[in-house]
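Following are the structures in question.
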Structure I
Amino acid sequence: MTRILFAAAPARWAEYREPLPHALDAVGVAHRIVTLENDPDPATIDWIVYAPNSALQDFTPYTRLKGVLNLWAGVEDVEGNPTLRAPLARMVEDGLTRGMVEWVTGHVLRHHLGMDAHISNPDRIWTATPPPLARDRPVAMLGMGELGTACATALTTLGFPVTGWSRGPKTVPGVRSVTGPDGLADALGGAKIVVLLTPLTRSTANLIDAAALAAMRPGSVLLNPGRGGLVEDDALLAALSDGHLAHATLDTFRTEPLPDDHPFWSHPKITVTPHIASATRPDGAARVIAENIRRGEAGEPLLHLVDRSEALA
């Protein structure tokens, strides 16, 4: 009998109470699931299904732990935990991916077509100038993991030229791959819309600083559905206020919820969305978790393992 601890808020367990046992049954894993409220003996737990904001922060007592399966795509709040010795897997599931593709595609098209000027036009200005075609609006996708690759692919189908920047070379049909500092400068300087979907690690923290913003084309747009820590807030505000950047649409922030007095709320060139670009859907996530537990129990490699060598300290 495989013993699984669901370590997340009670409201989250209410969402998984039915789909997770069903998914485990479907892959043939005999199981017992407990929550933190059950006060389980840590030494009996094989797997932890985990939300990083859980009350569980010390993994030391979990002496037989085989793996931690994150409920979220982001792992920066757990991967640097020095008490975690077991393998860590991030969440990748179709609903999360499709949600991100729809948010990114929607906001790229919004800025590409200049929709804001038509949605809010109190002076009834008639400017009969059509936007350029997608082929004339290059996009940089910073981060070419599961989410970045899916978003880049969707944009290419609409005709946007896409350059993908990642730690290592990627082969994605229709996407030009660049790497390293020179590749980053190339991607930023060649794009009119920049999308941030790289993980937050030691090497990507504050990736979009004053120098990176200066390297972007005048009048370009920044979209950040990735992680708030990728962008230096003050540098972004300066680049927008001096007119170098046309707009920033932000879905993730260093502090969430975004404080009421944060200047992002009132800046005329910033759109704030409340971390809604993508969310894990319990049915799909339960299937991913169950498959990983099945793999682990069978001695097979886990899906979506995290490389913790770049974890934030």
Structure II
Amino acid sequence: MSIAILGAGAFGTALAITLAQNGPVQLWARNADQATQMQRTRQNTARLPGATLPENVSVTADIARALRADVLLLAMPMQQMGGFLNTHATALAGKTLVSCSKGIDLASGQGPTALIEAICPTARAMVLTGPSFAADIARGLPTALTLACRTDAEALQAQLSTPTLRLYRTTDTTGAELGGALKNVIAIAAGVVIGAGLGDSARAALMTRGFAEMNRIATHLGARPETLAGLSGFGDLVLTCTSAQSRNFRFGHALGAGESFDAKTTVEGVATAKAVSILAKTHAIDMPVAAMIAALTESRITVSDAIQALMARPLKEE
């Protein structure tokens, strides 16, 4: 099956580089000038400097051409996916659509598979998620991800795996996509902890209690606990809470340190914190860390207020 990656950011570019080991790949860039430059220089200097595009990666800004591929990997910010799907719904009918986004759509409160199924009901919806940095994938460093689909995806699992990218599959799309979304919120909180100078012990506590929150709401919404304990949940949580390569962690660090942050950088955890706080209230799920991050990112409380509120919560059993 032919493959096109829709979105030429860092992750989309990295996927194109690694999947080119298996055969030709199309990489669609929204900006025509960027596509022309990448096709000519074989570099994505703006998003993934230092990585070279193999010759069998074709970069295009022609969306009609890209949409002719059998398998489409949607490597775009979660908050842009709904608009993209609506715009191209006719051309996407019957396609295999693999979301590479981590988040919850603010407009609908849906994760990527539910969003795809609602807008493109004849498409086959999947999620590719897990602990991964674009730079590591592009450099050919060993990486393992989760491919989630409600039906069997063994053939695509084989096609999207490479000598350096190992995919595990699951039918628990709810757990896979919520793990990927919710860990971004906890990563922001971990960054706040370190940026505020609270130390590694506080970060470990925050990650543990944050993981408990992830499990509470995900299992309530139908996810399997073992999915959250796997690559798409715990694995991704560990990565993004402990590395400055994580945009969510860096954003939280800037918040905690009282520093500015590049407004052009996509930080999915900000929208996810807002969306999950709404879900938590709707389902009466206690999620204090997510609530605090939502309040922080909306400037409703200060960092010191958030820390004091979390530490002053009633004592309880673990």
Structure III
Amino acid sequence: MAHTAPAWRPLEVRPDTAGVPATPDGLARFLREQDVAELLTRNKAVVFRDFATGADPASYDTAADLLLPSRLSYVHGNSPRTKVGRNVYTSTEYPAEFEISMHNEMSYSHTWPRRILFCCARPATTGGATPVVDGALWLASLDPEVRAAFAPGLRYTQNLHDGMGFGKSWQATFETEERDDVEAFLDGTGAQWRWLADGSLRIGRTAPATVEHPVTGTEVWFNQADQWHPAGVGEEAALLAEMLPEDELPQSVRFADGSPIPAEYITHVRETGLRLAVDVDWRPGDLLLVDNVAAAHGRRPYTGSRRVLVAMSD
């Protein structure tokens, strides 16, 4: 089926367009005069550029406090990250040579952040853009057969090891060493879970493939099926899927009724999202604020020592 080029792009705010000095204080002044929630809902993603925001941690914290109502921890997150500040993390530690497909952060979970704030501390030598895609456009661009198949929802399964094994440990995932803390968290999520004999934790949860935006009511593609399915992951993960039974993989996904998702559906979803995405190329100090329901994000491959930080908010 034919598709037109995406008309949507993130809004770009610069000192000259904002009418403020090209400094962190200038950005803070601009933000204090804005209804940030309305600005983000209207634009889905906003880039703040040339404000020297990354010059020191305090300048980032000031902007983050104005853009994020409350910073969330990355509890139950499945991406490899390192905590580097007050609920500030490395954006991902997934190997640089691999592309990260489009996704809404923690859409597999019972709750997810409403806003995501990226900050470029150090751009890549080459590549490393953060692509963003309009979730409504992504949904509308999928083949009707695929949309219909995903409509009843998905079943995600996680296997979190006890400190040694493939994927993430339950300790890193839940930022605790105490099983009681993990159980207290999971008891309120609607997930099914159990501790296994080797000390690992298995979690299963059914979730929708689409959701309605809480403000606009627009239906958007909202899941991470292609990142949990062997057909949508990197070569090493695909090899692991050939070595282990599906129910022992670090993460896997099926349709909500337990039936397998065809590989060609996953490929179609992944390639459609990446094709429609708009790249945000990084400069030092750039900020990117994303409405995590209205827009999905990813990462292009890169070379060099790219360092992009992320914080999240409800």
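Where a number appears in this text, it was derived from the coordinates with a stated rule and is not lab data. These figures come from a predicted structure and were not determined experimentally. Cβ atoms are built from the backbone, for glycine too; each structure is taken alone.
Among the shown structures I, II, III, from which was the value 1.3 of distance in nm of label points 7 Å out along Cα→Cβ at positions 129 and 145 calculated? The value was obtained from structure II. Which of the displayed structures (I, II, III) returns the greatest value of relative contact order in percent (Cα under 8 Å, 6 or more apart) on calculation? Comparing I, II, III, the top value of relative contact order in percent (Cα under 8 Å, 6 or more apart) belongs to III.
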